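Take a look at the structures below.
What follows draws every value from the coordinates through simple rules; no lab data is involved. Here the structure is a predicted model, which is why all the values come from computation and not from measurement. Cβ atoms are built from the backbone, for glycine too; each structure is taken alone.
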Structure P
Amino acid sequence: MITRAPSELTRYLRTETFGGALLLTAAAIALLWANSPWSAGYFAMTDTVVAITPLHLDLTLAEWTADGLLAIFFFVAGLELKRELVTGELADRKRAALPLIAAVGGVIVPAVIAFAVGYGMPGMDRGWAIPVATDIAFALAILAITGSRIPPTARVFLLSLAVVDDLIAIALIAVLFTASLAPLWLTATLTCCAAWALAQHRRIRTPAVYLPLALTTWYTLHEAGIHPTLAGVALGLLTRVRPDPDEDQAPATRLEHLVQPISAGLCVPLFALFASGVRLDATVFGDLRTDRLALAVVLGLLCGKPLGIFGSSLVAIRLGIATRPPGLGYRDMFALSVLGAIGFTVSLLVAELALADVDDGSAVESAKAAVLMTSATASIAGSALLLRRGRVHRARRDARAPDDAGARRRSNGDEAVPGQGEGSTK
């Protein structure tokens with residue numbers, strides 16, 4: 001299990017990196033399309049209603065991607081979180097403390113800044129939650145492209161931080177955006193979750209059991225009045241992550257292999273395509289400087305995230321509550337904290353949920369533009385810092401190389417022993 005964990009992490013990171021590249025491409029296509037002469041076609045597509053009449057599901061394509069496809073994304077996040085909690089970085093309390101504390105700081109500080117800046121503005125009673133989340137796929141893609149020379153513990157720290165960060169954001173979605181509960185539907189949801197856990201306990205493997213259970217859990221949660229993406233997290237956390245002696249892989253690992261490529265390669269890019277189409281004009285850019293709601297999102301992400309993540313990490317390390325990841329300096333950690341300001345997928349989702357009815361939808365467009373512009377700024381700034389730190393780490397490795405080579409020669413007995421070289425008469 002110990003030897004399998006690094007390879008699983010590497011596979012996860014590679015898939016998320018590829019998914020991040022697709023996400024960026026889909027977001028760019030949406031922005032170009034929404035600001036082109038063919039923009040009417042884009043908005044007609046996003047507003048197209050696809051109804052399942054017997055189930056009373058009348059959702060637009062944009063809503064299907066946000067409510068349906070993102071549930072698959074959150075299922076993968078739940079599987080990864082469960083694996084990290086049981087067999088990964090978060091299984092050891094001392095090592096888990098740092099990303100956990102950093103994630104909490106990276107949620108509280110942006111929320112406080114956003115609430116303080118946007119206080120009194122329509123929608124800010126829930127809009128303060130927009131800048132609390134870090135986009136896993138986006139941040140890992142930037143790290144893979146520009147941070148290849150820094151120690152691999154940076155990837156583990158960022159991944160653990162982002163997973164916990166998203167879990168907190170999901171909990172906030174459940175609390176903030178549940179207007180009313182339907183007890184019978186909620187009971188049905190809990191029954192489905194119990195059936196999933198029982199099937200895992202009884203070692204049932206057939207998809208004929210799990211697929212209907214997953215769909216039913218999503219539907220009952222939707223009807224209960226809770227955002228249905230939480231179904232993905234719940235089922236992910238209920239999946240078994242330790243393999244039996246007769247198993248090559250645990251169910252969580254098999255499901256990750258099956259579902260993660262679908263999530264990273266299809267679900268998240270499609271959500272980005274339907275959610276990123278924001279009209280960018282002089283009014284929008286002006287709002288980013290003057291509108292307090294947009295400023296709350298910008299300052300919450302761009303200032304609050306790095307301050308919250310790095311500041312809480314620094315305090316935890318100095319107090320001895322947590323330990324610094326091996327090979328990472330404080331400047332490395334600050335660069336990773338800047339990547340934490342990339343709040344794409346979940347931030348866009350929260351913006352749609354929190355501001356849909358504010359100012360006839362104009363507040364949503366302003367908040368989305370703020371998220372997109374801030375995420376782009378954070379990715380550029382984080383890339384620059386990571387490239388600089390990569391050069392520093394490479395210079396250190398080059399400086400150590402002669403000493404390491406000499407140590408290896410001495411350990412192998414390759415250096416001449418005094419008195420036994422050429423010309424010795426001994």
Structure Q
Amino acid sequence: MRRTDPEGHGPVRYGPPLPDDGLPVLPEIAAVLAAAAGRAESEPVGGGTALLEAACGYWGRRGLPTEPEQAVAGPGAPALLLGLTFALGGDVLVPRPCAAWWAPYARLLGRPVFHVATPAECGGVPDPYALLETVRRVRDEGGDPRLLVLSVADDPTATVAPPEVLHETVEAAAGEGLYLVSDETWRDTVHAPHDTVLVSPAEMLPEQVTVVTDLAGAHLPPGWPAAVARFPAHHAGNGLHARVLDVLTALGARVAGPVALAAGYALAEPEPLTARIGAAVHLHARVAAAAHAAAVGAGALSRPPQAGRHLYVDLGPLRAGLSSHGVGDAQDLEDFLAARLGMPAPGGHRFGDDLAALRVRLSTGALLAGTDEERAECIGSPTPLELPHVQRALIHMKSVFDDLRDDAQRWESPR
């Protein structure tokens with residue numbers, strides 16, 4: 001990500017992609033795609049029968065019974081969110097920070113986007129009292145808030161919202177008549193699934209929630225774009241479902257035929273895939289914990305990562321040292337850390353956070369980078385943090401953070 005000019009400080013076209021897993025493609029799913037390479041026919045808009053039935057099975061195993069007429073597939077979650085935003089109309093509410101791709105689609109449609117502070121416990125969902133105050137203020141100013149986008153397993157903060165916090169937020173949203181889109185891209189990447197309770201808003205408010213899942217979260221490589229959406233049953237979701245299909249049709253937003261077959265295979269969750277997902281989650285949990293320890297050990301602030309392949313770090317306590325390097329805001333920090341770490345370090349402003357705040361999202365996949373053989377070794381190793389290329393990357397990260405801590409201590413005013 002190159003430095004942007006002052007007027008375009010962090011424009012959309014430099015927005016960060018979803019965190020990569022840094023691993024080779026699973027051979028079994030690569031074989032499915034390869035076998036489908038000769039498929040000439042197009043996948044229907046919204047997804048074919050086999051793909052939608054696989055999606056229904058996926059949600060059913062997670063306590064969300066679904067019929068094919070409630071489901072839609074698209075070439076990535078952004079296309080689905082664009083369709084939903086257009087179909088619902090009105091102003092959009094999102095937590096601060098939020099996934100980098102949420103707000104641009106509303107702005108593309110000319111819809112105002114309002115960021116709402118998150119609770120102390122987690123990111124991904126607005127604080128219920130802050131949500132009520134924001135809705136009141138927007139309406140007092142003549143706005144029309146209709147849609148709240150949230151995420152229980154969050155990008156960028158890598159936290160999982162506790163059910164009681166989520167329940168309060170959902171209740172507040174329902175009381176204000178808001179429709180909810182729940183981005184559940186990262187729900188299958190929870191680091192400690194037996195110790196972490198993850199509840200979908202669709203379980204709490206079934207008639208006012210659409211669930212969106214981008215398969216790049218856990219099931220497919222990011223370069224194979226596919227996502228699925230689950231609408232409320234019966235009359236509550238029928239009209240919205242139809243309007244979203246209209247948008248996808250107008251955009252020609254279809255899942256590529258070979259990718260659709262790979263997505264159907266992935267959503268059916270055969271044993272090779274579930275084993276790979278489990279191993280990858282365990283690997284990234286360990287790497288994220290090591291990266292988190294390096295950051296907080298140097299004095300930075302970060303909630304312990306609970307899901308995904310990333311962590312969100314606040315380097316505000318090290319501002320004095322960073323200032324000596326010319327770092328004054330999140331864009332400066334992005335440029336500085338990307339150069340020092342040798343990996344993408346998108347600033348918090350990419351996620352709707354304050355430009356002045358010194359926050360970044362760091363991805364664990366970049367710490368696994370190496371040859372194909374080295375990356376494959378990561379997934380099967382009982383001690384991945386001791387592999388030479390991973391160990392070098394973590395040592396380098398720790399040294400960068402430690403240097404910043406030392407710089408900050410040197411520049412702090414004596415007491």
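Please compute relative contact order in percent (Cα under 8 Å, 6 or more apart) for structures P, Q and give me the label with the greatest value. Going through P, Q one by one, relative contact order in percent (Cα under 8 Å, 6 or more apart) peaks for structure P.
Taking Rg/Rh (Cα atoms, Kirkwood Rh) as the criterion, the highest value among P, Q goes to P. Given structures P, Q, which gives the highest value for mean count of other Cβ atoms within 10 Å over residues 264-271? With respect to mean count of other Cβ atoms within 10 Å over residues 264-271, the highest-scoring structure among P, Q is P. A value of -13000 was derived for helix-only ellipticity at 222 nm (-39500 (n - 2.57) for each DSSP H run of 4 or more, over all residues; to 500); which structure in P, Q was it taken from? Clearly, the read-out refers to Q.
Between structures P, Q, where is FRET efficiency 1/(1 + (r/R0)^6) of positions 160 and 192 (r between Cβ atoms, R0 = 30 Å, to 0.05) highest? All intermediate terms of the calculation are to be shown ahead of the outcome.
Working: P: 0.55; Q: 1.00.
Top value of FRET efficiency 1/(1 + (r/R0)^6) of positions 160 and 192 (r between Cβ atoms, R0 = 30 Å, to 0.05), among P, Q, belongs to structure Q.
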